[in-house]
1. Starting from the value -25000: which structure in I, II, III was helix-only ellipticity at 222 nm (-39500 (n - 2.57) for each DSSP H run of 4 or more, over all residues; to 500) calculated from?
2. Starting from the value 12, 40, 33, 12, 3, 0: which structure in I, II, III was P(r) over Cα pairs in 10 Å bins from 0, in percent, for residues 131-266 alone calculated from?
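Every read-out reported here was derived from the displayed coordinates using simple, explicitly stated rules and does not represent laboratory data. All values reported here derive from a predicted model rather than from experimental measurement.
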Structure I
Amino acid sequence: MEHNHAKKSDLRAESSEQIISIYRYNDSVPIITQHAKTEKRPYIHPMAAPDGVGILTEDAPSHHPWQHGLYCGFNNINNIGFWEEGLRGGYDGTIHPKSLAQPIIKENTARWKVETDWLAPDGTHMISEEQAWTFTDHGETYELDLVWSLQAETSLTYGQHIAGGLFLRMPFKEELGGKAINSAGQENENAEAKYANWVTVSMPIENRNDWAGIAMMNHKDNPQHPVTWRVDDQLGFSPSRCISGEWTQAQGTTETYKHRLFVYCGQPDIGQIERSWNSFNDSVV
């Protein structure tokens, strides 16, 4: 007699105070892993392709060793960096995650939160951050939604910079290539610093015989939408409000950004990405 009522579409999690791994059904390898190590900026890596073949994120590449898969940060807040982790000798602050709570799993959806304190080099508490993540498994694709909240513990000025915000580093290899396309149809370097609703990056992935990709979306209710995007020479990309200029945030206020990542196998299907974008913007997050 069968007592296991789990369906193949169901998810499960293994979690500690510093790591959450989300698995499908009875798979032994996680499809996505959240890190929140003590005294380190939190990040998500690895993210597997929806069919489980190949990893779509890269951790600490030689060309940008401070980049870890999917992460959040800014290069210049009150002239303090929360991006390069002090690896290039800049005037960098530090990000301090709190202990992770267990994720909430319901059928094909997993939810978890990451809370951190951003401190200046002198110890001043500048920002209280919350990342609220929702992973939804659709089988052939999956979606990862973020509600990202930054509460100002002091008066803040976010300076103009070439990149900042939610950033994704994929395992780009120059000899194999890849492609970035934005919602306006601009590609690769032509998508750099342009305004768009979304950007998708796809490329050959190790252990796959086809490409796979991720589309990142900027919600229409976000501050300054449509936003300017960073698309770098290795196809790292980010909805980067800071490209177009500086802004301020008053002490005690909270700014919130909503993003979605739509993850797929093969070449990008623009219609499919647009449908995900529309459903994301029509939903109440």
Structure II
Amino acid sequence: MTKAVFTTKVTPSYKDLPEERYHFPRTYLNYVQQAVGDYIVYYEPRRSSAELSSRGGRQSYFGVARVASVTEDAALPDHYFANIDRATYLDFDTPVPFQEGGEYYESALEKDDGSTNKGAFGRAVRLIPDAEFDRIFKSGFAPILGEYRASQEVALPGLSEPPVPFERPVVEMMVSRPFRERSFMHNVRAAYSNRCAITGLRLINGGGRPEVQAAHIQPVASNGPDSVRNGLALSGTVHWMFDRGLISIGDDYKILIAKNHVPEDAGRLLNQSGSINLPKDQTLYPNAHYLKFHRDQVFKG
């Protein structure tokens, strides 16, 4: 097993959905097979589509996950899927550019003269050492790692010295439920600017903490990932209504209300436009795959 970088557009489609599967040609089969059972980071290139002239990609690492298995694409010869363990996918709190301060996160991308190795950069799947993976991981989760370490400080009984930070291995932190919940909440709130997607309310308490909650569209208990694209920022009451299927969202982002389940007073809380507020970044919009799950499996309409 070895760690790797998978290059993909962050905007998902049904064919290539970073939270669940990565589509690739036979060219990269050997590399991907080496990564099965280990962790990968996703990288978004400059090109935003298959068109050679397309631009707009962030040229940054944006998420992390573990590869569970590889299967053939029955519909397209010489193509395969890397199947992702959905319980391990996590968006970075901060996208990590491939180069910062003249230093490359992947040493293979730098030539001896300090310029970019375009040949290596052109490979959609690249193997990387553990140390480089760890560095990307720590940069991507820098805001949350600080909070998480502070909350995990270990005080030694009988000693008056300040507690020492408890350092966990990178992968152990990533699978920790408290860490994942903290990261998911941070990312969803940031994507929606601390505003409820369904009521439009943006409430901040006296301590400066936003009241809006981070809700999963496809629940974690139903194998939903901790991805912003599977999340919504919701106020407490609306979160309760959404989790119980009293309201849902269409593929056109219209608010759906279960007939005879939502009192008229509660209905007045919802956006008068009939649509949800969306993130400014389109790549963070709720994904149709997860919206459909909620309508089919949770919604009472």
Structure III
Amino acid sequence: MPITNLKERVIDRIKQYWLLARFDRPIGILILLWPALWALWVASNGKPDLWVLSVICLGVVLMRAAGCVINDYADRDFDPHVERTKQRPIAAGNVKPKEALILFVVLCLCAFGLVLTLNIYTILLSFIAAFLAASYPFMKRYTQLPQAYLGIAFGWAVPMSFSAQINSIPAVAWVMYLAVVLWALVYDTMYAMVDKEDDLKIGVKSTAILFGAYDRHIMAILQIIIVGLLIAVGQMQQLNGSYYSGILVAAGFSVYQQKLIFHRDKVLCFKAFLNNNWFGMAVFVGLLMDYWLR
């Protein structure tokens, strides 16, 4: 094979794997990263260990990528029939399913290599994280609540961050974890609203379908509970006004998201999903300012 052709083939493979891992769409990294940072800042009283911070951040990037890869592998028979996903690398025939599995394993091993530098408790928790990441994509076949399962998987960064920082998981960590689980349920339902019509045709389950005409109302109630849980975190940690200002801004974003999804327009529902990045950032900035002002 000529060197030029080999080079082009390698570049194409890298590009396809990059797209498969969704590195071109960092929103998933961000909404997974914010709760991990919340947890680290609370666990460390605003002074996280630099190595732990680095491992958690890199681990989030790698595991989110691994989750996208295994998701597309699991949905390889569904994605070609969904308008939004039919051009994904596996669905479009640009990456073979076997390649995707190999990439998934490589990403997981890289993440596990990082975790091995942390304490034993966190290493043990990482096995649960790997199981959740690998099993989530298949849940939409068996349960009407795959978005809740996603929350359980995404939220696992919270107990892992506490464990990595202080080698324990206090009660406040579980309150924060519940908030993150419900938050993921909300924003992934907004995401699922985009695909609702296609999902109904191909038989895929989701909370957008389960909630039906009450989707906005249920999400509004959940958003109120999420804000309440985050306030509880502040009370348990004796946080000050800066944190609650961040919560207030985050609550404002929740109201804005409700406005966006009001008519269930696909474009606006996706915009509401994306807006959750700002929700997560607002909470983190509040925490950052609270500890910095101390």
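1. Comparing all candidates, it corresponds to III.
2. Matching structure: I.
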